[in-house]
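Down below are the structures I want you to see.
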Structure I
Amino acid sequence: MTTEILFSAADRYYRYAVQELKRSLPVVDHVAVGEDAGLIRLDGAGLAEVAAAARSGDLRFVRHLAEVTAHRPAADADDPAMIIDLAASAVPADGPIALQVWASGRSRHRPEAVRAAIADRLAADGREVRRAGCETVLAVCLGERRIVVGRARTADALADWPGGRVRLADSPHQISRAEHKLEELFSLLPLTIAGDALDLGASPGGWCRILLEYGARRVHGVDPGEPAPALARRPELSWHRTTAGEFIRRTQRTFQVIVNDMRMDPLQSVRTMITAARLQRPGDLIIITLKITTNRPVETIDRALENLADSYKIIFARQLHHNRNEVTVVGRRR
């Protein structure tokens, strides 16, 4: 028995998402839908197995998933009515539905107009349609090459946003755009931040601010640079004007969470975290962004995670929407 799965990835890393899918799952064939979306056909596996592989860290470059119910060549879908019919036929028997429509590459259809038309059709059929927050996602990808309709449990979709493209609003208190990387992670993975936190390479302090917002008792920011003025006034922040290596060598403190968003070679960054492991107790968290390029990124991440695994159990590894050339990794101290 074969199953078709719709997946998305960052356009620059799409081919590496395909590479990981093929090495982790029984992929029979693969068809590109657009610049950042594609279809795989599996023999003897389905959406649950693909989602499990993503959650385990085997698929680092896949962002969004759905089990395909129908697809057509884009050239045959000039009439929006065809897309509406395909979507309506994929709706489950009952319950509200999160309708998500997006484009991959150049599409002759406007996603928001198609979404409105499908929503009107479903509402006329007596169905409750939302944008998110439902147990089931109805995914419609308006690909440059193919139009694809799929369905997924939200937990298996990996992200409750169209195509996994998480859109976070800027806050008036925002210090840096890098904050969105940590906010996106917290929206996808329930993590408890309660004790003291250490932010390595912290300047100007965006991640420090988010850690405080999410419950850290005190944040220690480490960077030769300065914190943002508004953050520097917060009594829960301790700022250490030194390098990460020097701070780790000298401190005797322990930290419930250590984060690292430094611009550093992935293996060097991992070595820094392994050195910092003495500052944590079993079960404590690390969050690290591994900076990559399009030169053998799968092998680079493999090696980095293999090295990190001696000190930490990896619980999450994925390229998020707000990661450009990096992969976010979460681990717990062994």
Structure II
Amino acid sequence: MKLSVALSAALVAVTLTTGSSAYAAESSPVPAGKLPAATATAPTRWPTTLPLPAGERPEGFTISGTTGYAASFTDGSIWRVNLRTGKWQLLTPATGVGGAVGIRVDSHGHLFVAGGYAGNLRVIDSYTGKVLATYQLAKDAHTIVNDMTVLDGALYVTDSFSPYLYKLPLGKGGGLPEQSEVQAIPLKGMPYTDDNGGWNANGITTTPDGKALLVIQTNTGVLYRVDQATGHATPVDVGGADLTWGDGMRLEGTTLYITRNVANKLAVLQLNKAGTKGRLTTEVTDPRFDNPTSVTRLGNKLYITNGRFSAADPANTTYSIDAIPNPA
């Protein structure tokens, strides 16, 4: 799930603060025309702007039932919100290192949180806030562990600064792996560059047929289809669509949503089942968009996280999650 362009040197200094499965609810593929049971009721009269406490810059956002969870890039804290009332409460306190980027919730109440500059992944109990496990993914200090999805019972995590995918096998019944089971898969065919702050592989989801991964490269705007076994990446033919600053993604059937953070847009594409080809069907803007970094859904609303990268005083800035009508 992400990036700051602080539209110059500030971009580098501040950078970004970042088959079907029961895991990774934010970006799991959803069959066309169907919604998960937990999202079947449309929140027609619920608040559509959810302001966080000042200074808590959100990066990822995920939903379970009528509860949302936001990851703070500022300090790694995790916040929980009642989507009916808009009331927030602190679930897990600040880590003090690395921040928090992508976040996903599974059917067992596990929150998977990408640890950004710390290069790790935390698993948190979504009810109590207790940290259940911490995995060190990156071996190199030049890292920003960013976003994640699940394919064939394993969690795959992107690193925007180092060309690797990290794989964590997930056990039945919510079983968590041992550190020794974590794999680093070299990402081949996606040249990493230092352009635009060096934000490379970012949002990740699966292809509609569930046979491969899709990864957006933020600084080039190229969408890749990635073989999860070999790490080989091949560009998807999107017909010349501009996907620069692509960040968080969500797949529903053959519809792919991509937030374009600096561009302040939500791109909507239709893909073929193999995820080798797609076309842009619409681009959504909203006056509230201020560097959108992630997208998830509840009922007929899409919830968009706003990173507000250019805030002059981040510690005293109010950030928010904003709901928009689903355009697809």
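When FRET efficiency 1/(1 + (r/R0)^6) of positions 181 and 245 (r between Cβ atoms, R0 = 35 Å, to 0.05) is calculated, the result is 0.95; to which of the structures I, II does this value belong?
I
The value 11.5 for mean count of other Cβ atoms within 10 Å over residues 173-180 was derived from one model only; which of I, II is it?
Here the read-out was taken from II.
I have 68 for percent of Cα pairs over 13 Å apart, for residues 165-228 alone, calculated from one of the structures I, II. Which structure is it?
For percent of Cα pairs over 13 Å apart, for residues 165-228 alone, the value 68 is produced by structure II.
Matching task: -500 is the computed value of helix-only ellipticity at 222 nm (-39500 (n - 2.57) for each DSSP H run of 4 or more, over all residues; to 500). Pick the structure from I, II.
II
When Rg and Dmax of the Cα atoms in Å is calculated, the result is 17.3, 47; to which of the structures I, II does this value belong?
Of the options listed, only II reproduces it.
If you rank structures I, II by mean count of other Cβ atoms within 10 Å over residues 61-68, which sits at the top with the largest value?
Checked I, II; max of mean count of other Cβ atoms within 10 Å over residues 61-68 sits with I.
FYI, it's all coordinate maths here, none of it is from the lab. These figures come from a predicted structure and were not determined experimentally. Cβ atoms are built from the backbone, for glycine too; each structure is taken alone.
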